[in-house]
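**Q** Listed after this line are the structures, all set down as structure tokens.
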Structure P
Amino acid sequence: MILLITSSARGQECAHAVEVAANEPAQLAKTLGEAVNCLRSSEYNTVVLDECLLDSDPDQADLIMQHLGTAMPVHVNCATSGSERVVREVRAAMRRRRREEQIAREAVEQNLRSELREPLTAILLECDLVLSIPNLPNKAEEKVRAIDELARRLSARLELTEQSSAVHR
């Protein structure tokens with residue numbers, strides 16, 4: 001959801017244009033107090049902030065910034081910008097957010113793969129060592145082979161995921 005914070009007479013028109021362009025519900029807050037209440041009660045992906053309104057009450061503006069959470073802030077001047085410009089700014093912010101989320105997701109995946117490699121290698125080595133023990137009971141050998149197979153599958157999946165990520169970059 002998108003929150004547009006402006007006291008501009010064209011605020012509703014602008015909110016509708018943003019909603020249509022982003023294909024996402026947009027809500028209008030005409031005052032900073034109303035905006036704070038909206039931010040406290042709902043989650044927003046994007047918050048469009050009218051700079052003129054923010055400049056009129058710096059304390060309330062700070063409160064809004066504290067309540068943004070994970071929302072992408074988009075600063076516009078509704079007095080000089082038409083709906084088309086606001087829509088362009090929102091679209092650009094949403095593209096930046098998607099790009100940043102993708103980069104963060106890839107970094108987390110890479111970190112997880114890195115962290116899992118060492119223990120998986122250790123499990124596989126330990127399985128090999130246990131399987132090399134002479135006169136290992138059949139039941140124990142079956143269990144260790146099952147563990148070994150699961151670890152190998154997991155290792156293969158991690159490598160396939162890494163190769164897939166590299167192809168998509």
Structure Q
Amino acid sequence: MDISVLIVTFVILATVLISDPGTRKVTRLRLIRPFIAAAVVIPFFAKAVVTSGHGLLLEVAGVAAGAVVGACMRVRRDQQAGTVVSQAGVAYTAIWVLVSAGRLFFDYGSNHLFAAQIVHFGITYQITLAALTDSLIFFSLAMLLARTGVLAARARRARVLPVPVADHALAA
């Protein structure tokens with residue numbers, strides 16, 4: 001198993017599981033933390049960014065998956081505390097765990113279970129092992145950063161939306 005995929009997967013999964021499940025306040029640090037994790041991970045483990053072919057498609061799929069997963073998180077303004085909070089439940093957590101486990105299984109399987117098929121696939125579609133590994137790393141990072149972007153956009157919208165009339169009546 002490629003240690004870079006293992007480390008990146010666990011760093012990203014830990015970042016998400018520490019900051020998202022349950023009802024959590026959306027703070028600057030919470031929005032900045034994933035970018036710090038990405039800034040630490042990318043220079044050490046990314047050999048080269050795939051900018052063409054099917055490796056690029058995998059990275060684009062990571063951005064799309066991150067946006068979908070980010071969309072699974074509800075964001076609202078807590079009127080009593082005056083803050084914006086997010087809510088992520090068991091399904092959100094399960095998606096992150098399953099995607100992370102899938103990436104790890106793919107990395108393990110490509111070395112031990114279906115190596116010949118991966119080599120044939122790489123030759124057929126002209127994707128190197130380094131490009132495939134980097135694509136998995138960037139897939140993980142893209143999911144994390146897209147989820148953060150969705151969270152930031154929803155938090156901003158929740159901050160500027162007017163307070164519903166019913167909430168005004170309750171506050172009086």
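**Q** Using semi-axes √(5λ) of the Cα gyration tensor in Å as the calculated read-out, with 38, 14, 14 as its value, let me know the right label among P, Q.
**A** Considering all the candidates, the number was obtained from Q.
**Q** Let me ask something else about it. Could you figure out which one of P, Q the value 41 for relative contact order in percent (Cα under 8 Å, 6 or more apart) was computed from?
**A** Structure Q accounts for this read-out.
**Q** Who wins on FRET efficiency 1/(1 + (r/R0)^6) of positions 14 and 118 (r between Cβ atoms, R0 = 30 Å, to 0.05) among P, Q, i.e. which is largest?
**A** Top value of FRET efficiency 1/(1 + (r/R0)^6) of positions 14 and 118 (r between Cβ atoms, R0 = 30 Å, to 0.05), among P, Q, belongs to structure Q.
**Q** Assuming 7.2 is distance in nm of label points 7 Å out along Cα→Cβ at positions 78 and 142 as calculated from a single structure, say which of P, Q it is.
**A** It traces back to P.
**Q** Give the label, chosen from P, Q, of the structure having the highest value of FRET efficiency 1/(1 + (r/R0)^6) of positions 6 and 102 (r between Cβ atoms, R0 = 30 Å, to 0.05).
**A** Comparing P, Q, the top value of FRET efficiency 1/(1 + (r/R0)^6) of positions 6 and 102 (r between Cβ atoms, R0 = 30 Å, to 0.05) belongs to Q.
**Q** When FRET efficiency 1/(1 + (r/R0)^6) of positions 22 and 38 (r between Cβ atoms, R0 = 25 Å, to 0.05) is computed for each of P, Q, which one produces 0.90?
**A** Among P, Q, the structure yielding 0.90 for FRET efficiency 1/(1 + (r/R0)^6) of positions 22 and 38 (r between Cβ atoms, R0 = 25 Å, to 0.05) is P.
**Q** Could I ask something else about it? If Rg and Dmax of the Cα atoms in Å, for residues 30-93 alone is calculated from each of P, Q, which structure is the one that comes out at 11.5, 30?
**A** The read-out was computed on structure P.
Bear in mind that the values in this text are calculations on the coordinates, not laboratory data. As the structure is a prediction and not an experimental result, all values here were calculated from the model. Cβ atoms are built from the backbone, for glycine too; each structure is taken alone.
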